[in-house]
Structure 1
Amino acid sequence: MRKLKLGVLVSGGGSNLQSIIDSCETGYLPAETAVVISNKPEVYALERANKHDIPAYTLLSKDYKTSREYEDELIFILEKHDVDLVVLAGFIKVLSPYFVSKFTRKIVNIHPSLIPSFCGRGFYGKKVHEAVIEYGVKITGVTVHFVDEGTDTGPIILQRAVPVKDDDTPDTLAARVLIEEHKIYPEALKLYAEDRLIIKGRRVLIK
C-alpha cells in the first residue's frame, strides 16, 4: 500500500518535524516525509531534513512580489512531491483562504494550548505560555486540528491536557507541553494515514 506523503512546513528548530520523521522511520506512522519547506533561512529544521535525505526548500516572502505568488510556489513544490497532507510544524505564517482551498481538509496544525483557549492571531510560541500563566488557568495542553480559512479555528482531531504548576515559567511550561506535542502529532497523523477520521461539521470522529 502506498504510504501517505507528508509535506511539512516549518519556521524554526523542527523538533515536531523530528518526531514525525522518527515515527515514520520506526514504522509507527505509515507515512513518509516527502518534503520540508521553511519560510525562514538556515533554521535547524532544514538540517534535520538534510540528515534524513529529505528534500528541503527555503521560501522567503521577500523574494516574491505578492502573497499569491509566494503561495503558488509553495503549492507547486508540494504538488511536485505528490504531497497528500500538508503538516504545519511551527510554521509561523498564516496561510490564505486561497492556499487552504487548494488543500481542503488536507492541512493539519499543532497548537500549544487547548483550543479555543489562547489561540488565534498573535498566539504562537512562547506568547501562548506567557498568556496561560498570566491568566492563571490550571490546565493547558496541546491541540491538533485541521486548518480552515480562520486562524486556529479548524475541526479538532486530538487534544491532550498539561497541568500548569504554581512555579511554572513560560519556559518550563513550554518544555512540558512540547513533550506532549511530540507524542500527539504522530498519533493524529497516524489516524489520518489509516483513514480513521470522519469530519462531521466541527466534530472529528475517530473510527
Structure 2
Amino acid sequence: MAKLIHSRSLRSSEPHLHINCSTLNETLLESELFGHEKGSFTGAATAKPGLFEVADGGTLFLDEVAEMSAGMQAKLLQVLDNGELRRRQVVEGRFRRDLLFRLNVVSLELPPLRKRREDIPALVHLYLDRYRLPGQPVRTLAAPAMARPHGYSWPGNVRELANVIEGLVLLAQSDEIQLSDLPSSLSALGAADAEVDETEPLPLAEI
C-alpha cells in the first residue's frame, strides 16, 4: 500500500525507501536513519547520509515504527517537528503518545484479508504470475482449488496467501493446480469452516 500511494503521488519520481525498525538495534537504526560523520565511531571511514536525507522529496516508509526504543522515538519526533536533523556524532518501552499524534496525520485502515474476500482471486493470480519460474507458463487454479482460498480465514493475511501460492508454483505437478496440491490447511477445509468466527477461541478438545 505504501508503494501504491507513493506511485500515485506527486513524489512518484523521487525515491521510495523502506526500513523495518524492528530488525536493527538502536545504534544501527540511528545510523541508517540519520547517517553519520566520518570518524564518529570505529569503522566510519567516510561520512554517510541517512535515509531521511536520501529520501528527501520522496517517501520514507518506517515499518514497525513502534518497535523503536524510547530514545530513538524522541529523536524521530524532533526531526518530524522541526524538519531538521543532525548526523550522529557519537554512538549514543513504550510508544510515545506525542510521537503517535505527530505521525497520525492521515490514518488508513487496511482490513484483514478475511474481511475483503473479493480481493482473493486477484491476489491469487498476481502471485501465480510473480512466482513462476523463468520460462514456466503461468499456473492456474482449478475451480475446486480456487474455492478453498475464498473460504479460509487467512490469519497471516496477504503474506500468508503469497507464501502458499509460492509453494504451489514450486511444487504443483501440472500447470493447473488441483485440490490435492493445496496445503492441508486449505485442502481439509470444509464448507462450514468459512462460517467460523475466528475471534472466538476453539476448545482444546476440538483443536
Structure 3
Amino acid sequence: MTIELIEYLSQFITSQRLNRIAEILSTRTRYLTVVLENIYHSYNASAVLRTCECFGIQDLYFIESLHKFKPARGIVLGAANWINTHSYQDSFSCLQALKTQGYQIVATSLRPDSKLIEEIDITQKTALCFGNEESGIGEAIHQLADHQIYIPMYGFTQSLNISVSTGLTIYAFIKKIHQSSIAWQLTDEEKNKITLEWLMNSVPNSELLVTKFKSSLLK
C-alpha cells in the first residue's frame, strides 16, 4: 500500500519537488541519532532539531522527565516536518531502547576520562547524548554510556551553548561517517516510508485524499 500511496500522492506535487525529496533522502541517516535530556529552553532544543535536519539526521530523541519539549516556530522553521521525534519519560528507558536497536551510547561530558571525538570508533551505530543547559547529562546516562566525549576549548570560558555544542559534535561525526565506507544510508523500505510521510506533509488535504484513494480500492 505504501508504494501505491506514494504514486497516488506524487501527482499532486511538482516533479521538481518529488526529485528534491529523493535527493534529500539519499543523504538521510539513522546510523547517527541524537538524544536530548531535559533541555530547559525551547529555543535551544528547537535549534538542535533544526541542526539535526540540516545535517541529515532522521531521528531525534527527547528525554522529558523534567522538561517537555515545545518547538519554537521561529527557530525550527518547519524542520520538524522532515525528521522523526521520539519522547521518553526517563533516560534509562530511552537508552535501553537505543541499545536494543544496536546503538552505542556516546555522551558529552567534562569528566576526566572523556575522550576526543576523533578517538570514537564509528563502526557501530551511534547515539549522541546531550544534557541540559545547567547540569549537563544525568547520572543514568553517565552510567549507561559506552563512551564519553568532550569538545576541547581554549578560552577562559569552559562551556558552550547547547545548540553550539550539538552542532559541532554532530558535524564532526557526520563528516567521519560520510568519509567512511560504512553503509550509513537509509534502506529502501525506510526511504519509502519517509517519502510517504513527507508527501503527507507536502500535499494539501493529504489525509482526505488518502481516505478517498483507499475507499476507491474497496469498490
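FYI, it's all coordinate maths here, none of it is from the lab. Remember, predicted model here, so these are calculated numbers, not experimental data. Cβ atoms are built from the backbone, for glycine too; each structure is taken alone.
Can you rank 1, 2, 3 by volume of the Cα convex hull per residue in Å³ and just name the one with the largest value? Walk me through the numbers before you get to the answer.
Values: 1: 122; 2: 208; 3: 146.
Top value of volume of the Cα convex hull per residue in Å³ goes to structure 2.
Figure out for me which of the structures 1, 2, 3 the number 40, 22, 13 belongs to, where semi-axes √(5λ) of the Cα gyration tensor in Å, for residues 40-143 alone was derived from the coordinates. If you can, show how the numbers build up before the last one.
Values: 1: 28, 17, 14; 2: 40, 22, 13; 3: 22, 16, 14.
So the calculation was done on 2.
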* Asked: Given structures 1, 2, 3, which gives the highest value for distance in nm of label points 7 Å out along Cα→Cβ at positions 104 and 160?
  -> 1
